[in-house]
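Have a look at these structures, which come just after this line.
Coordinate-derived values only; no laboratory data. Note that the structure is predicted; figures quoted are calculated from it, not measured. Cβ atoms are built from the backbone, for glycine too; each structure is taken alone.
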Structure P
Amino acid sequence: MTLSLVVLVDADLADGTVISNIAIVNSPTDPETPKESDPDETPVDNNRRAMLMLEKSAPMTVIAGNNLTYTFTLSNQGTAPARNIRVSDMLPAEVNFVSVDMGGMLEGGEVVWNVAELLPGAAVTLTLEVMVPANVAMGTVISNMAQATSPDDMDSPVNSNGVAVTVETRANLAIMKQSTTARAVAGENLAYTITVTNNGPSDAQEVVVTDPIPMGTTFVSADMGGMLENGIVTWNVGTLPAGETVTLSLVVLVDADLADGTVISNIAIVNSPTDPETPKESDPDETPVDNNRRAMLMLEKSAPMTVIAGNNLTYTFTLSNQGTAPARNIRVSEYAPC
């Protein structure tokens, strides 16, 4: 049998006073009764209180475009329970909220957890995940601290240690170059398309594309501000956001005396301080010279097999070029039936 007894300690009992107490059992069936329990001695400690401690941790660095996880350890270092605890963390301006555990909620720009009770010596771990946008500059320091409050901790609110995370940037650029025609003709223009893609996770800063003019050609034009200097066309693309693509165009004139079978080979190069693997070259584009190119027209005419007298009749003409060169100044004529 287990019995319980509750007493009220006198309000004026001084610290260090020992409350000593015994219990006695008696029964006519036990000839050795009455028997006493060992004394229970409980010291008076009027200084019992909750004492919250909040520690915050995070990696020292984060790559722009990736997620960042903060970990919070809330503990009660005191001698009494802490109740109705509120833990809050104001989101830094450089991040976006992703998720939170343990029932935490985003309230405005602040993440808040409510912990009902934390016994003496107990601890709880909380986590917050945020995303650092791809356009945050390299070297940016993301700093903040969290706070815990409880009516049972006379020293609350309690601040966590400050955490500083330094932003690093890393882009992954890819470059492709391709002529717009399968063959080149001596004395005619040859156009190229250059495609640069940033596969992230960070925005690529200070992107520069260069393209040496291929042997056997001369520069004609470049779009997007491309400039020719010392035989090299340079585009200052600037910032290329993660996941975005930029397309550049280059036109050259094939030398008039370039022989059939000559292969015009060319590459383009991309560079950016955000991509540690640059400079990167495109695969070579190899365009053979074919001076025997010619136009070859084909004209097909069609109409219904029958027509009712008094009705209209429609003829359809399909004109195509089956050759290897453009056909210009084309004249299509039709003699009306008698």
Structure Q
Amino acid sequence: MIRLLTARVWYRLCQTPTLLTIFVGLFLVTYQFVTGSLPQTLQLGFCAFMLAVAGIPHGALDHLVEHERSVRLNKPFSFRRFIAKYLLTMGLYAIAWLFAPVPCLLVFLLISSWHFGETDLSNAPQTPYWLLARLAAGGFVLGFVLLTHADETSPILSRIVQADAQVMSVWQFVANRAGAVLRGWATLILVLTMLAYSHHPIPLNGARMIRLLSILLLAYFLPLLPSFMLYFGGWHALSSFATLQNFLPVHNQKPYSALKHIWVKSLPLTLLSIFFLLLFTVGWQTIFPNFDPLPILFIFLSLITLPHIEVMYGIDNSSTN
């Protein structure tokens, strides 16, 4: 009986891995409530684990996604050309950061909002209202995490924009009205979703929405870093794996086998990314021990995000075609 129950629970977690995220979030919130705070080592350990297991791997499959998309569109695929285009996009964006950091920050927030909404409303068609609903939904999640942790976000933002007075003034104005901003934003999402649904009805997964809201609620009680990672790694990356599982050929395997198959394929680029990240960290601390690495790390994150979003957007286009 216990073995059967365990098997059912395991099968359910493989089908819906974000349930495990909720359990982890409950553990972190409970631990924080009992002890009074989350130790810095636990926060960093949790974030490093989520990045290594889900965050980085979900972006380390971009070449396979582009290859599959090319096959479906009956177009040739070249790995070298793909990597060259990937690096060129990153390079041009990096140059833009040098000359226009504030506009680049806005672009990064905008494309991140779109990418989050694209995942959260993965079954939405590419109609104008649904596109706006996706953008608003993803922006709300990003805004919710940042605005509910405004005290922690402010010094980080200041370091990224080099204490730009205008940016910090706008941020402080919004942060001081966080409750009103988030309520208005939620209302906008509701209106856009109703308009989109009235023009083009789609199946709405209530259980999935409840899981997302549960994760955001748990994120509200956590410090900024684990709060963001609970959503990014525990929801966004895992949801992306589900999308990839349906897009990439997995030969009709069972949920656990299909997920394992895709995750294993991500390992080479995942390990390479972790290696270069560790090399960068050690090198930076050795060569520039007194220089703030956060802006560079943030810019690097934005550089790898831009081409990744372009690849993931191709899944929608491929499905539409």
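Work out the source of 9.8 here, i.e. which of P, Q gives that when mean count of other Cβ atoms within 10 Å over residues 20-27 is computed.
Here the read-out was taken from P.
Output the label of whichever structure in P, Q has the greatest value of distance in nm of label points 7 Å out along Cα→Cβ at positions 124 and 140.
P
Taking 26.3, 89 as the value of Rg and Dmax of the Cα atoms in Å, for residues 100-211 alone derived from one of the structures shown (P, Q), identify that structure.
It must be structure P, since only it matches.
Say we calculate Cα Rg over 2.2 N^0.38 Å for every structure; which of P, Q gives the highest result?
P
Can you say which of P, Q returns 0 when helix-only ellipticity at 222 nm (-39500 (n - 2.57) for each DSSP H run of 4 or more, over all residues; to 500) is computed?
P
Here relative contact order in percent (Cα under 8 Å, 6 or more apart) has been calculated and equals 34, so which of P, Q was it run on?
Source structure: Q.
As an exercise: FRET efficiency 1/(1 + (r/R0)^6) of positions 76 and 220 (r between Cβ atoms, R0 = 41 Å, to 0.05), calculated from one structure in P, Q, equals 0.30. Which structure is it?
Answer for the origin of the read-out: Q.
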